[in-house]
Structure 1
Amino acid sequence: MPSSSETFGIYVHWPFCKAKCPYCDFNSHVRHHEVDTMSFAKALTAELRWFAGITPGRIVSSIFFGGGTPSLMPPAAVAEVIDQIAQLWPIADTVEITLEANPTSVEAENFRGYRTAGVNRVSVGVQALNEIDLKALGRQHTPDEALKAFRLAAKIFPRVSFDMIYARPQQTTAQWKDELTRALGEQEGHMSLYQLTIEPGTAYFDLQARGSLIVPDEDSATDLFELTQTLTEKHGLSAYEVSNHAREGQESRHNLLYWRYGEYVGVGPGAHARIAVGENRRAIVMEKYPETWRKLVTEKGHGIVEDNIVVPVDQASEYLIMGLRVSDGIDLARYEKLRGQSMDPNKIAGLKSLGLVKREGPRLMATTQGRRLLNALITELAN
């Protein structure tokens with residue numbers, strides 16, 4: 001069992017959305033009838049109680065409400081979940097409690113209720129600052145609504161993130177420069193800036209397959225990425241992860257827990273968990289379909305559909321994949337202990353000569369250039 005000094009997070013998945021965005025491949029569901037929100041909140045608390053039984057001695061360092069659209073949760077439901085967590089585990093004094101929020105005027109009305117419930121950080125999904133792209137992305141807010149909601153959030157919560165998507169269809173570097181510069185004038189110390197990826201099973205994937213969706217080519221996407229790094233650095237936001245930029249001390253602690261291969265519980269439809277069991281880890285996955293998940297929780301206390309053991313050598317691969325995403329990289333000693341052998345020093349030297357990795361004491365890090373080629377970099381180091 002990990003010591004109490006190690007981070008331990010809890011992810012809470014709220015699967016419902018008003019509409020399915022054409023780029024989204026997350027576990028999200030649209031219901032054309034009123035959702036019994038409190039029955040789902042009670043199922044979340046029941047699943048938390050089950051997980052508490054297999055995770056004694058942990059101290060919760062972060063809680064993250066993701067989705068779906070967590071800002072569709074009534075504040076009372078959020079409060080019930082947070083209160084249950086506090087009853088089941090000790091909570092760190094510095095706990096970070098994040099909720100992802102859409103910036104529609106209706107959802108922004110709940111901000112004060114979330115703060116009263118205990119949320120101390122919100123991640124606001126602005127996504128774009130022009131009307132045409134917001135409609136193309138399937139978003140239900142306007143640029144003015146988004147900025148109004150973000151400014152309200154900044155007044156209510158101690159920490160806020162300004163989240164956007166770039167490399168959008170037909171987007172130019174000049175357009176992104178203007179838009180990102182405007183966003184940087186609003187940000188409060190953290191921005192999540194994601195390059196649009198076209199995933200199977202999404203409406204955008206089908207449109208691209210038919211030739212009806214044109215996204216920036218690889219060279220243009222690289223230009224957009226480099227512009228993003230330049231502008232954020234100029235405004236004092238360091239790229240502490242491939243898509244995340246922050247002033248020192250404003251980093252997302254919960255996401256850092258994932259990237260640093262910490263331990264976490266995940267509750268709700270489609271949620272994942274990684275729980276330490278001696279030298280191994282349990283990789284747990286919940287049923288995706290919300291109503292089926294709720295039925296399973298009612299019957300068994302949990303909605304688990306997969307529960308596999310991850311042995312140390314496979315943990316090493318997961319740690320490498322996650323750890324090279326962040327600016328401080330991986331601890332080679334930890335990696336080599338998990339893998340049971342040293343990383344090839346000749347491979348490290350070769351990648352270092354190409355400007356793709358660097359060493360600082362016991363840590364191996366991908367450079368900015370290396371993070372642009374992360375999949376290839378990981379493949380080279382893992383084999």
Structure 2
Amino acid sequence: MKVPVEFDEIRPFEPEELPQAYDRLLANPQFRQVLNFVLPGVPLEMIKEKMHACKTNLEFQLKFCYGFLQKLVDTYTNGCSMDVSCLDTNRRYTFVSNHRDIVIDPAFLGKGLIDKGFNTTCEIAIGDNLLSLPWVKDLVRIDKTFIVKRGLSPRETLAASKVMSDYMYFVMEQKHDNMWIAQREGRAKDSDDRTQPAILKMMAMGGGKDSIIEKLKRLHIVPLAISYELDPCDFLKAQEFQLKRDIPGWKKSAQDDVVSMQTGIMGYKSRVHYQCAPCIDDWLDTLDPDTPKTKIFDIIAEHIDHEIHRNYRLYPFNYIALDTLDGNSAHADKYTDEDKAAFDKYIAGQLAKINIENKDEAYLRERILTMYANPARNFIKASE
């Protein structure tokens with residue numbers, strides 16, 4: 001299938017582009033270091049031969065990425081589960097999820113879809129701010145990623161959003177593939193997961209002249225709740241909160257993003273669960289078609305939030321954090337004294353990893369507690 005040239009700057013590589021992309025990767029010293037970790041002791045020529053045998057992006061994912069992801073699950077989690085019982089594995093969906101980890105969120109989703117009987121993974125929306133290294137950009141475009149342009153002027157943002165929206169309809173209706181996009185730009189550092197209406201507005205910019213509701217139905221949006229028992233980046237997120245608080249205009253560097261990606265991939269997550277809510281197509285049919293444009297995206301965003309919140313899988317640490325912040329034991333039936341001791345030890349260990357000037361331990365502790373408490377707070381509210 002020929003992809004229209006208007007998508008060339010953002011789309012994944014096409015099959016005919018893969019051989020050159022493989023060769024660029026294999027020539028890169030940093031990528032070779034990654035290979036030494038992923039495939040220790042395997043000769044480069046053997047890897048090259050195996051890569052070049054992959055004629056499509058999906059083949060690359062199944063033959064290269066799947067085994068690595070299984071290794072991550074086995075090494076850095078206490079199990080990764082996924083529930084797609086309300087979906088039809090023969091259909092295609094746009095998964096809109098809360099965003100905890102830059103790499104793992106969409107990577108484990110793609111693996112989970114294969115494990116659950118889908119015959120494809122998903123195309124992944126990722127910001128170009130994370131692609132400062134050329135070899136990383138090559139790798140993600142092999143790995144079925146389409147690129148979200150950041151840091152543009154308002155006029156450029158509008159034009160880029162229209163192209164991206166059109167591309168999403170092309171993926172769904174012409175390529176017949178799933179997609180993943182985070183519910184907001186960037187991770188929710190405090191785990192208070194809220195869908196940005198601007199994401200939905202972007203989706204509705206393309207798709208021709210249908211109504212907003214009809215357009216969004218064509219994307220078959222599925223709210224997806226991702227729950228990590230432990231977030232290995234929690235201390236980095238807390239550190240970022242203090243740096244932003246103390247240093248006017250502080251911004252993350254490209255290296256900070258690399259550290260977050262490495263920590264998220266290699267850090268221990270304990271139990272991980274992906275819970276798919278029902279596709280919102282039928283719910284969209286219940287909306288008043290005369291709802292003003294100024295309100296409709298907020299209404300849909302709130303529904304996605306409710307679906308994500310009520311589908312969290314909570315763990316003892318979530319309830320301990322909530323009770324600690326609230327100064328009570330309202331949810332003491334959800335955890336044991338051993339759980340509480342383990343959580344206190346874990347928090348102390350994460351705080352010890354933070355090395356910044358004027359380290360405000362009380363503030364940093366409160367930030368980490370909030371990250372674990374907010375899913376419980378939102379789950380309880382959504383379940384009322």
Q) Suppose you compute Cα Rg over 2.2 N^0.38 Å, for residues 214-317 alone for every structure in 1, 2: which one lands on 1.44? A) 2
Q: Determine which structure produced the value -12000 for helix-only ellipticity at 222 nm (-39500 (n - 2.57) for each DSSP H run of 4 or more, over all residues; to 500), calculated from the coordinates; the candidates are 1, 2.
A: 1
(Q) Taking mean projected area of the Cα convex hull in nm² as the criterion, which structure among 1, 2 has the greatest value? (A) 2
Q) mean count of other Cβ atoms within 10 Å over residues 142-149 computed as 21.8: which structure among 1, 2? A) 2
Q. The value 1.03 for Cα Rg over 2.2 N^0.38 Å, for residues 78-237 alone was derived from one model only; which of 1, 2 is it?
A. 2
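Between structures 1, 2, where is FRET efficiency 1/(1 + (r/R0)^6) of positions 14 and 286 (r between Cβ atoms, R0 = 35 Å, to 0.05) highest? List each step's numbers first, then the result.
Working: 1: 1.00; 2: 0.30.
Largest calculated value belongs to 1.
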Q) Here distance in nm of label points 7 Å out along Cα→Cβ at positions 334 and 350 has been calculated and equals 1.5, so which of 1, 2 was it run on? A) 2
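Work out relative contact order in percent (Cα under 8 Å, 6 or more apart) for each of structures 1, 2, then name the structure with the largest result. Before the final figure, lay out each step's value.
Numbers: 1: 15; 2: 21.
With respect to relative contact order in percent (Cα under 8 Å, 6 or more apart), the highest-scoring structure among 1, 2 is 2.
A value of 0.65 was computed for FRET efficiency 1/(1 + (r/R0)^6) of positions 150 and 278 (r between Cβ atoms, R0 = 35 Å, to 0.05); which of 1, 2 is the source structure?
Working: 1: 0.20; 2: 0.65.
Label of the source structure: 2.
Once mean count of other Cβ atoms within 10 Å over residues 30-37 is calculated for all of 1, 2, which comes out largest?
On the way: 1: 9.9; 2: 13.2.
Structure 2 comes out on top.
Every number here is computed from the coordinates shown, using simple stated rules; none is lab data. Fair warning: this is a prediction, and the values are worked out from it, not measured in the lab. Cβ atoms are built from the backbone, for glycine too; each structure is taken alone.
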